[in-house]
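Where a number appears in this text, it was derived from the coordinates with a stated rule and is not lab data. All values derive from a computational prediction rather than experimental measurement. Cβ atoms are built from the backbone, for glycine too; each structure is taken alone.
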Structure P
Amino acid sequence: MKAQDVLLLLKLLSGPPSLSQIKRLSDVPVLSQKELSDSLGLSQAEVSQSLRRLKSSHLIDEKRAVKRRSALEFLLYGLKYVFPASYGPVSLGMPTAHSHPSLKFIHHDANSSLENYVWPDPQGSVRGQSLRPLYDSVPAAAKKDPDLYELLSLIDMIRVGRARESQAAIQKLQEKLASNE
């Protein structure tokens, strides 16, 4: 398993932008390898190899449908051990983890001192503790797809969060993936 495999898995989980308008899962359009490549900043060869690894890991089937239960189990309990958080210096960047704009739902007590986490990005809007993204193309891919951005931030929240933040991210991730089934 490689980091780009997780990025591709999350892209497959995020679905197309118009997913809320689709009535049946069988009507969900499948993104081509070229579309996946362009949206994730991966080469078509990397996409092909990632799809092969995801299949052999039993996280997707032959038609690229994500095996949601298996994927969720891996994301919740295995990811932080396979891809532990790697920090850098305070920098300007794109907010991630609990700093993501839509993940401000976590309420902290007055003694909480959660700092901002960012993926380093010279065009970023927030200063904070830099967190190396799962893969180099993550910030660019996240800018193109808000649903993918939120999934990546939830994953980061699980990777870097203390027990309370991790639990909130797990609950939100479970809800999000269940609503797309």
Structure Q
Amino acid sequence: MSLTQISPPSAEPITLSELKDHLRITDANEDALINGALVAAVRAVEARASLALLAQQWRLTLDAAPGETVILPLSPVVSIDAVSVIDAAGAPQVLAPALYETAPGSPGRLRPAAPWPNPGPRLDGVRIDFTVGYADAASTPEPLKQAVKILAAHFFEAREAASEDRLFTVPQSVDALIAPYREVRL
């Protein structure tokens, strides 16, 4: 099983200007560094919570057709765009939506409704393409945006690597802010 981003988000959930206001920085001297901290913080928050903060497309690849419900590894799932089985010639064959049931949301799920064709004799024979994330920055929950700001500020202020006398950890407030949105999986 592997997960690959097909299409990244077109923007970030908070702007450079919003982050600079949070940092209380008015000049443009460190905009590149601040923007790098912003992008890193967004990706870190998304990874910690298995979330997508803005709309983006992903592909989940499986070795074989699932026998039961597949829980998609990112949330919130907006749509399941296509399910394909790779045939013996190596070409993807898109399955008819009647062959599976979907449940978007948090977590998004997909379940076979009828038997699927077997993938050709290869690994990574099934592809599930799906869209996750909030529609735009305005619909991204404020606690998640605050977690990004706190983590980006931490990255900006703690630029050096950890050393013997200095150890860096993620601020506890970040985990507290994303906890209500994190999917608990057993």
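In table form, for the structure just shown:
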read-out	value
At a computed 0.05 (FRET efficiency 1/(1 + (r/R0)^6) of positions 117 and 157 (r between Cβ atoms, R0 = 30 Å, to 0.05)), which of P, Q	Q
When distance in nm of label points 7 Å out along Cα→Cβ at positions 125 and 149 is computed for each of P, Q, the largest belongs to	Q
When percent of Cα pairs over 21 Å apart is computed for each of P, Q, the largest belongs to	Q
Ranking P, Q by relative contact order in percent (Cα under 8 Å, 6 or more apart), the structure that comes out highest	Q
Computed -14500 for helix-only ellipticity at 222 nm (-39500 (n - 2.57) for each DSSP H run of 4 or more, over all residues; to 500) - originating structure among P, Q	P
